[in-house]
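Alright, structures below, take your time with them.
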Structure I
Amino acid sequence: FGYNDYIEISAFWGGVMALSIAFGAYATEIFRMSIQEIPVGQREAAQAIGMRPFQTFYRITLPQVWQIALPGLGNLFLVLLKDTALVSVVGLKDIMYQSSRAAQSTQQPFTFYMAAAIIYLGLTMLITGFMMWLEWRANPAARYAKKLSRQTHHQTTQSQSTIG
């Protein structure tokens, strides 16, 4: 009864599969919650003007879902980056594994762990900056408000300089 043989996979693919299954479930929940946030009346209005279901999803629902889901997805990507250090348990040689080996062989743990921390900090800052840019691109109202505030500030400083 059952399958007696085993399938051997590399540590890399084992780590990829484990993280993909776990974080795929979290991403699915983020998108499910985001879709539920869209008012039903918007879909009904799209149907009333003759849009097909695919058009409704692509033109009405998806842009709003994207705006709602981006902060959660950004957080998920940062947690995923942090959790990649756990794949060293299955034998994958990641940044922390390499730092640990170097620290043991040279008896200078601070240097190598600090280098690993700086690498993780740099990656975190890159992901955070990219996610902030995506959120800015996905929200045209915020871009317009920022442009408007710059224009208002510019006009205010000009009027103050002509007065004084």
Structure II
Amino acid sequence: MNNSETFKESVSIIIRELSLIYPSNVEIGISDTTFYRIIMKENKTVLKCDFVNDSTCYYGENESSVFFSKIDNPYNILSNKISALPRSEPKDVADILFLSYKYNFNWSTIIEQAQSKDLWVNPIDVSSLIETFPINLFDAINWINKPDYLAAQKHLKQIAKDILLGVDNSLVG
């Protein structure tokens, strides 16, 4: 959602509907005025759903799929992940890394977009947070395919360098 006044009510409806379908399997992990995390568990499977009431600064167009009519685009997700780095969530850093493997973009543009969402964002601080990220925190992520941590750390250092230089993403490919 984008700066919606009905964000909390909309998420409450989703939680209520999921709780009807999956009684006792739905829990609220985090709730805030602009962010909710719902955790659903079934046997050994855990699904975390994050709902974000995005700022009015939205970049690009929504995408769609067979299952969902509105999906955030990768560039807006990337700028959101950058602005969320102070949360110190390993998944945010992993998302930045894997979006960098897949998409062409200019880091200066992404940083500018993130700055419009959160005032703390600047190339030096973002670069520092990414370059000094303790790679062992990736252990907290439930990977389908665990990445090579040494390669990931090397690539995070490259991302940090690209951000400082304000150049095109050099990891795509």
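Since every read-out is calculated from the coordinates, none of them should be taken as a lab result. This one's a predicted model, so the numbers in the text were calculated from it and none came from an experiment. Cβ atoms are built from the backbone, for glycine too; each structure is taken alone.
Could you tell me which structure in I, II was used to calculate distance in nm of label points 7 Å out along Cα→Cβ at positions 32 and 48 as 1.3? Please list the in-between numbers first.
Numbers: I: 3.0; II: 1.3.
The read-out comes from structure II.
Looking at structures I, II, which one was mean count of other Cβ atoms within 10 Å over residues 80-87 calculated from, given that it came out as 19.1? This figure was derived from II. Identify which of structures I, II gives the largest calculated value of distance in nm of label points 7 Å out along Cα→Cβ at positions 112 and 144. When distance in nm of label points 7 Å out along Cα→Cβ at positions 112 and 144 is computed for each of I, II, structure I gives the biggest number. Here FRET efficiency 1/(1 + (r/R0)^6) of positions 72 and 152 (r between Cβ atoms, R0 = 35 Å, to 0.05) is compared for structures I, II. The highest value is that of II.
Starting from the value -26500: which structure in I, II was helix-only ellipticity at 222 nm (-39500 (n - 2.57) for each DSSP H run of 4 or more, over all residues; to 500) calculated from? Don't skip to the answer; put the middle values down first.
On the way: I: -26500; II: -13500.
Computing helix-only ellipticity at 222 nm (-39500 (n - 2.57) for each DSSP H run of 4 or more, over all residues; to 500) on every structure in I, II gives -26500 only for I.
Upon calculation of semi-axes √(5λ) of the Cα gyration tensor in Å from the atomic coordinates, which of the structures I, II produces 43, 32, 8? Label of the source structure: I.
Taking distance in nm of label points 7 Å out along Cα→Cβ at positions 40 and 104 as the criterion, the highest value among I, II goes to I.
For distance in nm of label points 7 Å out along Cα→Cβ at positions 16 and 128, the calculated result is 3.0, so let me know which of I, II that is.
Values: I: 3.0; II: 4.7.
It was calculated from structure I.
In this comparison of I, II, the computed figure 17 for relative contact order in percent (Cα under 8 Å, 6 or more apart) is attributed to II.
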